[in-house]
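Trainee: Structures are listed in the sections that come next.
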Structure I
Amino acid sequence: MYRAMLDALGPQGWWPGRTRFEVIVGAVLTQNTSWANVAKAIERLRRARVLTPKALTALPQDRLAQLIRSSGYYNVKAGRVKRFLGFLRGRYGLNLSRLFARQSSSLRTELLAVPGIGPETADSILLYAGGVPIFVVDAYTRRILSRHGLIAADATYDTTQALFMGALPPNAPRYNEYHALLVAVGKTYCRPVPRCSACPLRRDLERHCPTTARRFLALSP
């Protein structure tokens, strides 16, 4: 699957952040919205010169909410960013090097304890900002694997993540690219109404789940 996607789509260049802190903020803001909307919010923060832990900590929450308005649910997300910053300041003195020097399993537990940070956001922070080899799972990943008969339709985050991490050696760049490719396929081809006929994973689907392949190809525009 990885080779088929990479050959068809090429490297995705993900995550598009200039600094580790930008990646973290983006991971929080991208919940329940598209990256295009997050990119607009990140650019506004950058233009306001507040895209550092210290500057964003000092920024009033209502002002932060206005700057990230394009990301949707901006009041909720401003609160989440502020709670992360409170955690970063209280435990690590706003120092990202100290944060990522923490043992990864312990750090993941700490991140999940911050209100508003779930497994996908925590793992995105660890992988994309910290270079920790942990596989990020999202709705696109679960949809693709379910349709290919690799997981149950109601498989949990942990079950799906374990499938990848049990089959692949720990390699942060590979996990990064693999997840980005799955997102690209999910957004373009493996949609609620699938576009199987042009999908780079069509042959894999036909090989492993021929009945499902016939059903989805019949739906495919």
Structure II
Amino acid sequence: MDEIKTIKQLLIKTGLNKRPGSLLYSANSTLKKGDWYFLGSNPGGAGGQFDDEKEDTVENHLVRKKKDFNEYTEGVWFNRGIPQAPGQHVHQRRIKEFFHGLSLDIREVCSSNICFVRSKDEDSYDDVLRKIDQEHCWEIHKFILSLVKPKFVICNGKKANDFFQSKMLIRDCHEIELKPNPQRKVCTLTEGEIISDEVSLKNVYLFSIPHLSRFSYYPQSALWIREKISRY
């Protein structure tokens, strides 16, 4: 695909190509016009998890993965160093349950992460390095957004949402508090646009949900999003 070649060139240009991590979590075929774009924070995983750590690079993940591979339904994710059955890690199962609640097939949704560089978890990523890497990754996201032209973007967690929101010209924001909810977790909706030389999206609706690696799936979140999108 020419799209994959272009992304590879952008990875080399930004210096991300040899960093440990991964880029596209959905099939290559999702790099086309679609209503949805799903974004996590960054790939997880710990040292020793991969057969060859030197080969665990963003570029290799992009060019070597099967074209129809979906990380959420087929990926083998680890729990405390133990590999789980494909698609059966608790985080994967929660994401699939969430999209089922939206009446969407996760395999048809273009999916990635705000940052492509791997870390053990969100909190172990150095904040300064995170910001630098995110800005480099944004150069690739702008190209993907120019292909997909999504109307709705969903961020898995606040950190991903905050970065994407920083790239928007914001018109309005809404939130709903989820119950039962001992830690006041909320879903948010940001309405706005993204205008740059590379991409122009005049109506973008950015949703965020509590990070599904840490919190259970709240059916209320999908119901709220479905109610909101019915108006647009």
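Every read-out reported here was derived from the displayed coordinates using simple, explicitly stated rules and does not represent laboratory data. As the structure is a computational prediction, the values presented were derived from the model and not from experiment. Cβ atoms are built from the backbone, for glycine too; each structure is taken alone.
Trainee: On mean count of other Cβ atoms within 10 Å over residues 6-13, which of the structures labelled I, II is highest?
Mentor: Sorting by mean count of other Cβ atoms within 10 Å over residues 6-13 in descending order puts II first.
Trainee: Comparing relative contact order in percent (Cα under 8 Å, 6 or more apart) across I, II, which is largest?
Mentor: Going through I, II one by one, relative contact order in percent (Cα under 8 Å, 6 or more apart) is largest in II.
Trainee: Computing mean projected area of the Cα convex hull in nm², for residues 78-141 alone gives 5.6 for which of I, II?
Mentor: Of the structures listed, the value fits II.
Trainee: Please state which of the structures I, II yields -18000 when helix-only ellipticity at 222 nm (-39500 (n - 2.57) for each DSSP H run of 4 or more, over all residues; to 500) is computed from it. Display every interim value, and only then the final one.
Mentor: Values: I: -18000; II: -10000.
Source structure: I.
Trainee: Oh, and also: Using distance in nm of label points 7 Å out along Cα→Cβ at positions 166 and 198 for the comparison, can you identify which of I, II gives the largest number?
Mentor: Working: I: 3.6; II: 1.6.
Largest one: structure I.
Trainee: Which structure, out of I, II, was distance in nm of label points 7 Å out along Cα→Cβ at positions 38 and 206 calculated from, if the result is 3.5? Don't jump to the answer; show the numbers that get you there.
Mentor: Details: I: 3.5; II: 2.0.
The value was obtained from structure I.
Trainee: If Cα Rg over 2.2 N^0.38 Å is computed to be 1.08, which of I, II is the source?
Mentor: Among I, II, the structure yielding 1.08 for Cα Rg over 2.2 N^0.38 Å is I.
Trainee: Same structure again: Any idea which of I, II comes out highest on FRET efficiency 1/(1 + (r/R0)^6) of positions 102 and 118 (r between Cβ atoms, R0 = 25 Å, to 0.05)?
Mentor: Across I, II, FRET efficiency 1/(1 + (r/R0)^6) of positions 102 and 118 (r between Cβ atoms, R0 = 25 Å, to 0.05) peaks for I.
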